[in-house]
Structure formats: structure tokens, C-alpha cells
1. When mean projected area of the Cα convex hull in nm², for residues 20-155 alone is calculated for each of the structures 1, 2, which structure yields the highest value?
2. Out of 1, 2, which one gives 22 for relative contact order in percent (Cα under 8 Å, 6 or more apart) as computed from the coordinates?
3. Quick check: -15500 is what I get for helix-only ellipticity at 222 nm (-39500 (n - 2.57) for each DSSP H run of 4 or more, over all residues; to 500), calculated from one of 1, 2. Which structure matches?
4. For which of 1, 2 does Kirkwood radius over Cα pairs in Å, calculated from the coordinates, equal 21.3?
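All of the numbers you see were taken from the coordinates with simple rules; none came from a lab. These figures come from a predicted structure and were not determined experimentally.
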Structure 1
Amino acid sequence: MKHPLRTGVFAIGGLALAGLYLAACAGIAAPTERPNRYSELADRLTLADRRITDVVTAINFDIRGFDTLGEEYILFVSVMGALVLLRQVDQKHERDPADARTPRRATGPSEAVQLWTLGMTGPTIVFGLYVVAHGQFTPGGGFQGGVILATGPLLIYLADEFATFKRIISYQLIEVAEAVGAGGYVLVGFLAWFDGQPFLTNILPLGETGQLASGGTIMLINDAVGLEVAAGFVVLMHAFMQSSLHDH
């Protein structure tokens with residue numbers, strides 16, 4: 001396809017997408033208008049029936065928890081797929097060393113970068129744990145907190161080198177943590193079967209609103225997601241660094 005034709009097709013598609021977006025925004029209720037029935041139901045189920053204050057967490061990990069299980073496994077399968085593809089690249093380089101690329105990082109970071117990243121590693125991990133643990137009553141939760149936690153090892157790499165990154169993490173342990181996080185979600189769902197309830201039914205004591213242990217199974221699912229997301233991203237970073245830097 002020639003360049004002018006590609007531009008025309010892109011322009012038509014962009015205008016159509018913009019029209020659909022504006023049409024969707026036109027139907028959004030104003031802040032002063034009465035909320036719809038779904039929002040009213042979600043509010044009631046969150047505070048009264050789940051004893052947590054974050055509606056998004058209640059929807060993701062309880063009201064529509066089965067859908068979120070699929071979303072978690074999308075990440076899990078994506079990481080596994082990337083590992084398989086990168087392993088094939090590594091095997092090709094081992095068979096043909098002349099085809100291997102040279103390491104991209106020839107010099108270390110500056111002292112300013114080292115000081116900043118090392119100083120931010122601890123607070124980043126603490127903040128990630130906070131976001132995961134407080135997902136029941138503040139914005140955040142396992143998905144967001146897991147990404148923040150994975151940033152900790154990345155900061156170590158930015159402050160030094162891949163060898164240091166590998167020393168501070170146990171690759172085998174991280175792989176086990178990812179599997180435990182992915183499987184933990186399913187195991188929490190199976191708990192309801194022992195009580196004669198449908199899969200993922202919230203059967204645990206709900207606790208008190210505003211406490212870390214509130215929400216019943218929501219807390220366990222949230223923690224499992226945080227573990228899987230954090231470990232999955234660290235495994236993925238390790239694989240990309242191993243493949244690009246060829247530090248075998």
C-alpha cells in the first residue's frame with residue numbers, strides 16, 4: 001500500500017474512532033445527575049455486604065471475580081509465552097555465537113543515578129506493599145501494587161548491573177511465587193466448594209470496615225494477584241535482560 005493511501009485509510013479510521021468516542025462520552029451522566037442502577041447496586045454491595053470502601057476492588061475481586069481470574073491468567077500466559085520465545089532466541093545464539101548481539105550496556109550508570117535509584121528502592125517496595133495491602137479501602141490493589149513492587153529490582157539494575165540484579169533475586173523462587181500467586185486465586189475460589197457454595201463465593205468472615213482483614217476472600221484474592229503480578233514482571237525483566245545482555 002502506497003504512503004498516501006495508507007495516510008487516507010488511517011485518517012478515515014481515526015475519524016470513525018473519534019466519532020465513536022464522542023458518542024460514548026455523550027451518554028456519560030454528569031456528576032450532579034442521579035447514578036445508574038448498576039452504580040447504586042455496586043455501592044450497596046461494597047459497603048453493606050462486603051464491608052470495604054473501594055468499589056473497584058469489590059467489583060474486580062468479588063462481584064465479577066471470575067472475569068478478573070481470566071484477566072490474571074492473561075498476564076500469566078503472556079509471561080510464559082514471552083519466556084518460550086526468548087528461550088528460542090537464546091538457544092539460537094548459543095548455536096551460532098557469531099549471530100549474538102553485543103551487550104548494549106558498555107558503561108555503568110552515573111553516581112547521581114546510583115544514589116537516586118538506591119535511595120528510592122526501599123520506599124518503592126514499601127509503597128508497593130501499601131498499595132496491595134490497602135486495596136480493600138483505597139484506590140489500588142494487587143494489579144497496581146504488584147507493578148510497583150516489580151519496580152524495586154528494576155531500580156537495582158539501573159543502579160548497578162545485571163549481575164547485581166541476579167544476586168538480589170532468586171529466579172527459581174520468583175518463578176514459584178508467580179505460580180503460587182496464579183494458583184492462589186483459584187484455590188481461594190475452591191474454598192467455597194467445601195461450604196457447598198458456588199466457585200469464588202465470598203464465604204470468609206468479613207471483618208470490620210476499614211481494617212486490613214476486611215472483605216473476606218477479597219483480601220486473599222487481592223494478595224494473590226499482587227504476588228502474581230510482581231513476580232511475573234520480575235521474571236519477564238530477567239528474561240529480557242538475559243536475552244539482550246547475553247550474560248549466561
Structure 2
Amino acid sequence: MHAWRGVCDMTADFSAVRAKARVVGIVRGREINADADISLESEALVLAWVSATAWRLAFDGLDGIGHGPSQLTLYLASGDVLELSGDDALRTIALQLTARACTMPELTRGLRAFGSLRGSPGAAHDAWFAPLLAARRAVEGITDARRQLALIDAGQLGTAMERAMAELAALTAPEDVARQRAIEAALEEESAEMFVALRRLALAADALCGSALDTLFVEWRRWVGALRDVFAAADEAWGRCCKEL
């Protein structure tokens with residue numbers, strides 16, 4: 001498979017697009033060779049058959065896609081493959097499908113310390129979460145996986161969190177350099193799991209960057225999962241770190 005770089009260059013335009021296609025393949029041992037109307041929903045690709053119940057292929061059930069001017073290949077999570085042939089409308093479907101499948105989810109949902117009274121809100125709380133919120137804002141509305149990778153770099157995010165720790169230490173003990181160093185060391189120790197999560201994020205980013213078309217979506221989901229783990233680890237770390245300030 002060819003590398004996927006440059007495939008997701010389309011800003012999401014979720015206007016209704018439909019296409020007619022011949023669908024050929026084998027799904028769970030069943031041979032498919034039929035015409036279908038192809039359309040997109042918010043979280044699924046719909047194949048509406050002439051004489052059968054429509055199929056809704058959820059985006060999380062797709063490992064990746066391939067496409068040409070009048071062709072679309074669907075790589076299903078089951079390991080099956082569907083080949084669709086039609087006209088240029090299939091290319092538009094493919095671009096919009098890629099954009100929707102790579103839409104960044106909300107990263108702060110489920111965090112306990114962030115934005116809650118128990119999370120000790122205030123200047124220190126805001127400084128701690130600022131690098132994470134900046135990363136989230138950077139990819140808001142971005143559906144190009146390549147651009148998302150460039151905007152959220154694990155190394156840069158780790159450096160930003162280290163800088164935040166230094167700033168918090170300076171705010172806590174502005175006239176005591178030795179105390180600042182002790183606070184920084186304590187914050188780093190309490191944040192060990194966050195830095196482990198950041199290293200895993202870097203590995204997931206490498207896998208996504210090198211993925212082929214047929215694994216683009218599955219590798220993107222793994223990267224997003226690793227990014228969520230970073231947010232969760234930072235959230236848990238703050239519950240401990242705030243006690244050091």
C-alpha cells in the first residue's frame with residue numbers, strides 16, 4: 001500500500017454527497033456483487049441496496065480506505081475488503097469519509113480534576129492544564145491526520161509541561177531557588193505516569209505517520225487513544241501535584 005501522506009488534505013465539508021457504485025467483495029464469507037447508493041451519515045458510511053436492508057458501516061469499523069478518481073476501497077476491521085466503482089462522486093465521498101473518521105473527539109471529557117472544585121481551581125490549576133488546552137485548541141476543527149500530528153507533538157507537549165512545572169515552582173517559592181528545585185523534582189516524580197503516556201503517544205504518532213491507507217483509521221484511533229491517556233494521566237497527576245504547591 002502507498003503511504004497516506006497528503007490523502008487527508010480536505011477541510012471537512014459535511015454537505016450531503018451521494019454516489020452510485022458497484023460493490024464487489026466478500027464480507028464474513030458472503031460474496032457481494034451488487035449496485036448500491038452510497039452516502040455518509042455523521043458516524044457511518046451507508047450502502048443502500050436495491051433489494052436488501054441498507055448497511056451502515058460505522059467509521060470505527062473501518063481500518064482504512066483507498067481511493068482513485070472513480071474507485072473506493074474499504075478495508076473493514078473484520079479483515080474483509082469491499083471494492084466500489086462508479087464515478088468521480090466516489091472520490092468526494094472518500095475525502096469526506098476520511099475527514100469525518102479523523103475528527104478529533106473531546107479530550108477533556110471524563111477528567112475529574114480539570115474544571116472541578118475538587119481540582120483546586122486557580123492560577124496554579126490553569127497553568128498546569130494550559131499546555132493541554134493549547135494542544136486541544138490547536139486541532140479544533142482540523143480533520144487532516146497529518147496536520148493533527150504536526151500540531152500535537154509529544155516531545156513539545158512534554159517540554160511545555162516541564163516548563164509549567166518550573167513556573168509553578170517559581171510562583172510557590174519566588175525567593176528560594178533551592179525550594180524551587182525541590183518542588184520541581186516533586187512535581188516531576190508525581191507526574192511520572194504522564195511522561196510515560198507521552199512516550200507512548202510519540203510511539204503511536206510514529207506508527208500513524210508510517211501507516212498505509214489500509215491502516216490509517218485504526219492507527220489514528222490508537223494515536224487518539226494515546227493522547228487521551230496523556231490527558232488522563234495529567235489530570236491524575238494534578239491531584240497529587242497541587243498538594244506540593
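1. 1
2. Value 22 for relative contact order in percent (Cα under 8 Å, 6 or more apart) corresponds to 2 out of 1, 2.
3. Label of the originating structure: 2.
4. 1
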